[in-house]
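Derivation of every value follows stated rules applied to the coordinates shown; laboratory data play no part. These numbers were taken from a predicted model, which means no experiment stands behind them. Cβ atoms are built from the backbone, for glycine too; each structure is taken alone.
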Structure I
Amino acid sequence: MYEKEQAKAEILIEAIPYVRKFAGETVVIKYGGSAMIDERLKKAVIKDVAMLKYLGLKPIIVHGGGKEITATLERMGKETLFVDGLRVTDSETAKVAEMVLSGSIGKSLVENLESVGIRACGINGKDGHTLSARKKIDDKGRDLGFVGEIEKVDSTLINTLLEADFVPVISPVGVDSFSQTYNVNADYAASAIAGALNAQKLVFMTDVEGILRDKDDPKSIIRKMNVREATELIADGTIKGGMIPKVECCLDAIEKGVKSVHVLDGRLPHSILLEIFTAEGIGTMLIPEGVNV
């Protein structure tokens, strides 16, 4: 009798040291993957963010929206081209990307947060010149159009929203000194923002369990690693393919001063809470060398 209730109480008790440790700290969440599409997962993410806020943390959402952008372009009869995973972005595509990211997706997230009692505000990198960007040329010297890479993060507007008790919801749209708009990869935007804010945590929501030693074996997940270990796993080919840029974003964030970076399976409801407030966690945590967490 009362076994379920006692189990719930144990979970709450386990969370106490983490709530005490992270209250008042900034957590940047890169929101993407299946968690943006499945309605059940969407609701779970919103509740997780709300819980972080109610427990005294300062959550910030940086969201992607590639599938929605592609679907919108298809409805317009416009072909989508990718080069090594990056969208070739002409002027019209850049406008569509901004419309989808800052419009339908960003405003929907704000509305969902407001529905659970959390004050939220949607912005993109053009607002307050939060994300200053320049044209990105890929490793092979190819011009991808209006695809940008971040030169500088001005955190003034973000901090203003945090101080006013809002959750910032940020679309990865950048701008240069000539007011040219750029579509920025959301992972890199989240990393740059987390670094500029000296965030306690950066959380990447993905469609994989975490970083695996064997990509075909979910049980091979690496629960914790430091910068040196991650670099070695890239060099020896353990980390490969599409996971390499994700891990490079993690390493970049730690280099910029983020205390820990987490790669989570967003297909698991409440993965954010399970990772942050339990001893075992459910994803992969990357930390600086010489740090015990």
Structure II
Amino acid sequence: MNTLKEDLYIPSHSNIESIRTEICSVASVRRVAAMLDLSPEGLEEKEPLPRGWQFILMAADTQKSQLRADGFPGLGVAMPDLGLPRLMLGARAVTYIKDIPIGSQVLRKSSIQSLTHKTTKTGPMAIANIRHTLELLGEKLLALIETQTYLLFPASRGGVSAASGAFTADVSGYRVKTIVPDETMLFQYSALGFNSHKIHIDRAHARNVEGFPDIVVNGGLVTLLLTDFLRLEIGVTPSSIHVRHLTPLFCGHPITMVANKMNDKWQLQAYDNRSILAVDIEVETDEF
């Protein structure tokens, strides 16, 4: 994408920080396990929350009357109306500092780190970087830092099923696994994160408004599937992850997950049914 004009806007911190208390409840954690078809055994109070499952602590609680037209409940912090109704997750970075005990309370702080407006040959867009921190309440210990990058676009029925110039390859690697996310999994993930974005739950909206061929698999869900693949089948626990979302993945279509060891890091990738790279994750770990 060729950028013709770019303006960086960093809002006043005092106007955009959101602070709230969340509970890492046993019930919510066990429901994540149920969604992933895992046994709840060992998911008890004081046991560490599996890394990657923190999405249950990131949910918004936007009133229905205040939802965006696409149903998205927000970014965890108030953001000005940019006149760009289409929104997609572009990237995510998470640093794990300390495990969160199941049953504990955490203090979540969310803020707009940066908001970049761009005018391109295809029209205006914006890039929003939202920073979240989770702190163990009472201990004043930082548990993790997560930055989410969202891309905002004008209204369009031209949703693309694959990114232009997307990387295609023969899918192979150290460990490979294929999964087919269905409507039930998408519904449960969206419910656990209180995410009502219509591209994940409303097939008519995804097709007729956004221009996609089917409902879109949540970017966070793909990241969760990949990090759990690494955790459960290879035995690696991340200390940080850097995620790039390159092209959408769709409900009912196979996703091939690949894990490769790259020197002192791991690389996780998700390919669609056409062997197009959709998600790429660099994983750092303390275990080498």
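Numerical summary
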item	result
Which entry (I, II) yields the derived value 0.65 for FRET efficiency 1/(1 + (r/R0)^6) of positions 63 and 127 (r between Cβ atoms, R0 = 30 Å, to 0.05)	II
Given 18.8, 67 for Rg and Dmax of the Cα atoms in Å, calculated: source structure among I, II	I
Of the structures I, II, the one that -11500 was derived from, the read-out being helix-only ellipticity at 222 nm (-39500 (n - 2.57) for each DSSP H run of 4 or more, over all residues; to 500)	I
Structure responsible for 2.3, with distance in nm of label points 7 Å out along Cα→Cβ at positions 55 and 263 calculated and labels I, II on offer	I
Identity of the structure behind 2.0 (criterion: distance in nm of label points 7 Å out along Cα→Cβ at positions 23 and 191, calculated), options I, II	II
Top of I, II by distance in nm of label points 7 Å out along Cα→Cβ at positions 119 and 183, largest first	II
